[in-house]
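Listed after this line are the structures, all set down as C-alpha cells.
Where a number appears in this text, it was derived from the coordinates with a stated rule and is not lab data. These numbers come from a predicted model, not from an experiment. Cβ atoms are built from the backbone, for glycine too; each structure is taken alone.
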Structure P
Amino acid sequence: MKYLHCCLFSIVLALSFARSAIAEVTEVRIAQQYGFSYLQLMYMEKHRLLETHARAAGLGEVKVSWTQFAGGNAMNDALLSGSLDFASGGVAPPIVLWSKTVGGLGVKMVAAMTSAPLLLNTSNPNIKSLKDFTDKDKIALPAVKVSNQATILAMAAAQQLGKDNAHSLNRLTVSMSHPDGMVALLNGQISAHFTAPPYQGQELKDARIHTILNSYDVMGGPLTFTVVWATTKFKNENPKIYAAFVAALKQATDMINRDKRAAAEFYVAESKSKEPVDEVYRMIADPAIEFTLTPLQIGKYAAFMYDSDLIKLKPGSWKDLFFENVHALPGS
C-alpha cells in the first residue's frame, strides 16, 4: 500500500510539473506603430511567424493579437496595465520604463529592429536651425518628452543652444502620429515635423519643405530607431513564447534583408501606401537604413537621458537595458 501511495504521489507530482511547464499564455498581444520601421512585425503578422515558432516549441495553437498605437507613451501604459505583452517603438519609452520598473515588472528591450536617420522637417523658410524657432511655431513628434524624436531634439538643443537649453523647445512640441503630423505639416497647421521614414521622404517631395536636423548628425553616426520591449515578468512566466517571439523576429529580419525589393512590394500592399514601390524600395535599400536586431548607441542615448533627469537610474551598459538574447551581438 505504501508503494502504491508513493507511486500515486509521484504521478501527481509529475503531472503537476508537466502542467506548470506548459502553462504559458495562449494569446500574445503585440503592438506596433506606423511606417516601414515596423516591417518585421508586419511580416510576423502576415506570415504568422510567431504562431509557427510557438507550434514548433510544443505550445500548440497560440492566438496573436495585433494593435497599432500612435506613440510609445500609450504603449507603455498598456504594458503596465497588463493589456499588452510586446510593445514597439523608439528607444526612449522603454528606457523610461526600465528606470521605473527595476526590481518590479522589470521592463527591458527584447531587440532592436531598425536603424534609420530621423529628420526634422519644416515648411518655414525662415527656420534654418533650432535657434530660429519662435513661440509661433509648433513641432509635431510622436510623443512629447518620451519619444525618440523628443530626446534627440533635446540632445540637439543642448549642442546648438547650450546644455542649459536642452529642453527649451519642449514648449513648442505636440504629440501626433507620423501620418497625422505629415498631413498637418503639408496643410500648414504646424511649422515643423520631427518624423521618420517613409513620411519624412514624402514631406520633402513638397518644394516648401526642407530639413534642418538629422538624428545621425546629432549622434555622430547610426542610432537604433525602433525596438521591441516587454516585462521580465512576462518573459519569466512565458519562456517558450518569448523565445518563439525572438525567433520569429529574427526570421522576419532575415526575410527582409534577403529580398528588399519584395519587402518594398509587401509594405506598399499591406500598408495600402500610395507611394510607388520603386520609391519605397529606394528608402528600404538606403545604406543609412538597416534592419537589424543589434542595438546601436543605446548607451550614449541613455546616458543623456540620465544627465537630463529624464530617468533616475543610469545603466552601467547597454546590456542592462536589454534581455540576454542580444547580449552576444556587437551592440553599443
Structure Q
Amino acid sequence: MPTEEQIKEALGGVLIPQVARSLIELNLVRGVEIADSKVSVTLASTALNPSVREWVDATVRSAIEKLPEVEEASLEFVDATPQELNHIDHTVAVMSGKGGVGKSLVASLLAISLNRQGRKVGILDADITGPSIPKMFGIASHPGGSDTGILPVQSRSGIEIMSINLLLPSEDDAVIWRGPLIAKAIQQFWEEVLWGNLDCLLVDLPPGTADAPLTVMQSIPLSGVVIALTPQDLAAMVVRKAVKMAQTMKVRVVGVVENMSYFVSPETGKRIEIFGKSRGEEMARVAGAPFLGQIPLDPEIAKLCDEGSIERYSSDAFDGLARAFSQVVVTAGN
C-alpha cells in the first residue's frame, strides 16, 4: 500500500485552475486515511466554487487510484476559513514616511528576489487608493474563488498577488473611500484571501503613518518592516517618523533600502548622485537595522515597469539587495 507521503506527493500534482498551485501548496489537504486497499482524503473546500470542486473531486480520485494497490479512493470536503489554512512563515511590510520613494518597486523587487531563490512568495497590496503592483507585473486578470475565500492572482514567475486593482472593472477606476472602508479592505486581503503555504508575504503599505499603515500593524502579525527612502535631506525626518511608528506599534525594523540612489552614465560609466549623497547607511543607524542596499535610477526599471515585466529586471545592485534581504527573511521571525 502507498504511504501517506506518496499520497500527498500525488496530491501535489493536482493544480487548482486559475492559480496553478497545488492542493498541498494551498494547504487544502486536511487528512489522509489508509485502510486495506482504500484511501480516504479530506480536503478543505475553501475558495473552490462548485465547478472547481467537482473537477478536484474527479482529479483527486483518479490520481490516487493510479497508485499501486489502491482499489478505491474517496474524498470528503470540509469547511475551513482562509485564516485556518494560511501558513506564512514571515510577513514583512514595506513602508515609508512619505510618498514618491518607490516603495511599491522595493516591495516588488524584494518579492522577486525571494522567488528567484525558490521561495514561495506573495504580495499583499495595501495601498488601496494608489495600487501599482498589478501594473508592474502585467496582471489584469481578476482573482478567482468563492464566497468562502479569494484566490490571489499568480504572476508569470509564480508570485501570488492581491490588489484592489484586480477587483475593479477597469484599472483606471478610482477608489474614493474613507479610512474605515480602506481598513476593511486591507483586513479582507489578510483574512479572506487563501494564501496557503508561503515562505514570505510582502505587504506594500501606502505612505505615511495614518489609517492604512496603522491597520496593517494592528491586524496583521508582522515579522518586521523594511523602510524605503531616497537620498534627499527630507529623508532623515520621514525615516524617523516611520521608525517611531514601528517602535510605537512594537514592530521591528528589519532593514532599510535606498531607492534612486545614483545614476550610472551610459557614456562614461560614472556614478552620479542626482539627489545628493547617499544617506542609506546613516538612516539604517537611525533605524537600528541593517542597510540592505541601494537601487539606482535605472531607465531599464522604468521601461520594464511600464511594460508590466518587472520580473525580468536584473543588475548587480539588485543581486546584492537580494542576498541581503534573503538573510533578513531567514531571521525576521526570530
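Match the computed value -13000 of helix-only ellipticity at 222 nm (-39500 (n - 2.57) for each DSSP H run of 4 or more, over all residues; to 500) to one of the structures P, Q, and report its label. Write out the running numbers ahead of the final one.
Details: P: -13000; Q: -10500.
Label of the originating structure: P.
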Relative contact order in percent (Cα under 8 Å, 6 or more apart) derived as 19 - corresponding label from P, Q: Q
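Out of P, Q, which structure matches 21, 17, 12 when semi-axes √(5λ) of the Cα gyration tensor in Å, for residues 98-185 alone is calculated? Mind dumping the intermediate values first?
Numbers: P: 27, 17, 12; Q: 21, 17, 12.
The structure behind it is Q.
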For FRET efficiency 1/(1 + (r/R0)^6) of positions 66 and 314 (r between Cβ atoms, R0 = 41 Å, to 0.05), find whichever of P, Q sits highest and give me its label. P
Which entry (P, Q) yields the derived value 14.2 for mean count of other Cβ atoms within 10 Å over residues 178-185: Q
